[in-house]
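The structures considered in this document are given below.
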Structure 1
Amino acid sequence: MLGYSANTDESKTSVAYGAGLQFNVTPNIALDAHYEYSKLGDFKVGTWTVGAGYRF
């Protein structure tokens, strides 16, 4: 018979933060950029995002 047993009593705290900017080029057009960072255990992720929007 095969079996597997695991017992973990770990408690981890994660960190996440972000910041961004939006510029209204005209009343109908906006450009934006932001950065987000997350850390969970040994995994670290940093993401940059840029975008454009149009208001009808």
Structure 2
Amino acid sequence: MDDGRGFVFVVSDSVLAVNKFYQAFELAGVVIMLTYGVAQLFIIKGAVKYIRGDH
């Protein structure tokens, strides 16, 4: 995952861990799902780029 795109997964998992094991907060579900969705979008974009041969 170039260009720091993997960082989005790190943020998502970090928020998940903080919410679960340290301090729950109200918007955790929204933040987790948004960051996870963005990370999946980056995976799809990378796969399409690879399939098209733009790598």
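For the read-out mean projected area of the Cα convex hull in nm², a value of 3.8 was computed from one structure; give its label from 1, 2.
Computing mean projected area of the Cα convex hull in nm² on every structure in 1, 2 gives 3.8 only for 2.
Using the calculated result 30 for relative contact order in percent (Cα under 8 Å, 6 or more apart), pick out the matching structure from 1, 2.
Working: 1: 30; 2: 39.
Structure 1 accounts for this read-out.
Out of 1, 2, which structure matches -23000 when helix-only ellipticity at 222 nm (-39500 (n - 2.57) for each DSSP H run of 4 or more, over all residues; to 500) is calculated? Spell out each step's value before the answer.
On the way: 1: 0; 2: -23000.
The read-out was computed on structure 2.
Values in this text are rule-based calculations from the coordinates and carry no lab data. It should be emphasised that the depicted structure is a prediction, and the values quoted were computed from it without experimental measurement.
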